[in-house]
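Just so it is clear, none of the values below were taken in a lab; they were calculated from the coordinates. Model, not experiment: these values are computed from the prediction. Cβ atoms are built from the backbone, for glycine too; each structure is taken alone.
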Structure 1
Amino acid sequence: MRIGNADLYLSIRDLSCGYGGVPVLSSVSLDVPAGGILCILGRNGIGKTTLFRTLLGSLAPLSGEVLLGGKDLFRMSRRWRAAAIAYVPQSHDPPFAFTAFDIVLMGRAGLASAVSAPSKEDRLRAADAMGLLGIEHLKDRAYTKVSGGERQMILIARALCQGAGFLFLDEPAANLDVSNQMRVLAVLRDLAASGKGVVFTSHDPNHALLLGAQVAAVKSKDEMLIGGAEETVTGETARALYGVRAEIVAVRDTEGARDVKVLAPFLD
């Protein structure tokens with residue numbers, strides 16, 4: 001089953017989401033086109049994860065709609081979702097010491113029948129995904145023995161192997177050093193440039209700025225800031241979301257001969 005990226009746009013219409021009939025967030029509306037990037041920001045416990053899980057399709061909305069390619073996400077089959085959406089968790093601990101290649105190959109599992117073995121095409125897709133991310137040298141390494149940054153790249157390769165038009169990533173740069181954070185962000189930028197839709201959560205507003213992402217910044221149950229990163233990620237937003245003092249500053253990238261805007265926090 002193939003779903004063209006050009007057909008996959010994400011539309012959220014008057015969405016309310018929560019648990020047990022009690023809304024955590026209400027009246028959310030936004031659009032993410034194919035090739036678009038959405039960064040969900042907010043402090044712990046404010047509803048960031050609830051929104052993410054609802055857009056991913058793992059938590060049914062209380063009201064409103066989540067449409068993917070014009071189709072109601074929650075009315076589609078498991079196989080359709082697997083062909084449309086790939087999920088990259090924040091962490092993953094397999095019960096066995098699978099090789100990195102085996103982990104990537106698992107991206108094809110949701111598209112196959114329960115009894116079928118991986119095909120030659122499946123294996124080629126897995127190898128291509130690892131090659132695209134430059135991690136083919138990890139092919140035979142035990143997933144449990146590689147670094148945190150390498151694990152994250154393996155999980156992204158698994159999502160690519162799945163062939164979905166939209167990738168959902170739960171804090172993809174969490175617990176990574178700066179070098180690996182930049183590597184992961186560069187991959188997300190390149191995936192979007194290739195036509196993939198990208199939705200990810202983050203605790204760092206600078207990730208949204210670096211990617212030029214659309215932002216959904218959760219302030220409260222009834223208030224969310226939605227817009228481009230440069231208009232949404234401000235010192236005022238940092239204080240409203242996190243209760244910290246911060247300002248936008250321009251940093252000169254001498255190698256790229258350009259100014260890059262970043263959010264700089266201050267100690268009170």
Structure 2
Amino acid sequence: MTPLRVAGVPEPYNLPWHLAMEQGRFAEAGIDLKWHTVHEGTGRMCQMLRDGELDMAVLVTEGAVRDILNGGPHRIVSSFVESPLPWGVHVPARSDLREPAQLKGVPFAISRLGSGSHIMAMLYAERLGWRPGPEDLVVVHNMEGAAARMATGGPLIFLWETYVTSRYVDAGVMRRVDEVRGDWPGFVIVAREEFSRTHQGALQEALAVLDHAVRGLDHGVHTVDLVMRNAGFREDLAREWLGHVRWRVGRPEEGSLRKLMATLNDLGLVPAGQWSAVVF
């Protein structure tokens with residue numbers, strides 16, 4: 001059995017991984033997969049990859065590309081979620097902020113530097129006509145940290161996946177005032193370069209198992225029930241989410257990633273980079 005350490009966020013997008021694990025598909029393929037749920041998100045997983053704590057990870061695409069172009073010792077080995085992520089723009093429910101025009105100059109809560117919440121905050125601020133500095137970024141570590149900060153602090157903006165934050169919106173902790181999506185896939189799978197070179201067979205076997213799991217998913221009652229139980233969604237939200245998400249395991253589409261690389265460079269978040277430096 002080949003050990004394989006993989007991480008992802010605690011969100012329903014990783015449902016195919018969990019189904020394949022529960023069904024013993026990775027073990028059947030000779031892979032001893034150890035899954036790590038990382039609440040802090042992509043920025044934390046990038047650090048774990050750098051520190052050699054992981055072999056592979058499921059990362060938001062913008063965070064993966066940013067980290068790689070800034071020296072991360074890993075590469076994209078597959079697409080995973082082809083549909084762009086819907087990033088909800090949230091403010092404290094008790095604040096007077098109610099529309100995008102009021103948000104220019106308001107600090108952003110981010111999980112950590114280099115995370116998807118950080119990068120999308122920079123992109124959103126650019127669209128509002130300003131560029132946040134370090135003093136405009138408040139590190140809250142995760143979604144729960146953002147909710148706690150919103151309940152006790154001053155005006156703040158927090159970008160996180162729309163469906164996942166719905167429970168905080170429904171509970172009256174956050175108010176969603178806008179939504180933003182990138183022109184690129186939501187999630188990709190990355191692997192450390194060393195692991196890719198020395199365990200190419202196991203990597204391809206793992207991706208083949210995952211591809212089979214993805215192709216087996218439908219929008220039927222069983223899948224809806226799985227999403228409801230694993231994500232805590234209401235039935236209507238689970239069905240809406242399934243109608244939005246598109247999984248695909250395979251080589252990433254080059255055009256969308258080149259567009260992302262150019263966007264990150266324009267924001268001053270990465271040096272100019274080559275496609276071949278990002279994808280294995």
Entry that produces 18.8, 60 once Rg and Dmax of the Cα atoms in Å is calculated, selected from 1, 2: 1
Kindly point out which one of 1, 2 the value 0.65 was derived from, the read-out being FRET efficiency 1/(1 + (r/R0)^6) of positions 55 and 135 (r between Cβ atoms, R0 = 30 Å, to 0.05). 1
Who wins on mean count of other Cβ atoms within 10 Å over residues 63-70 among 1, 2, i.e. which is largest? 2
The value -9000 for helix-only ellipticity at 222 nm (-39500 (n - 2.57) for each DSSP H run of 4 or more, over all residues; to 500), derived from one of 1, 2, belongs to structure 1
Calculated from one of 1, 2, relative contact order in percent (Cα under 8 Å, 6 or more apart) reads 28, and the structure in question is 2
Consider the structures 1, 2: one of them gives 15.1 for mean count of other Cβ atoms within 10 Å over residues 23-30 as calculated from the coordinates. Say which. 2
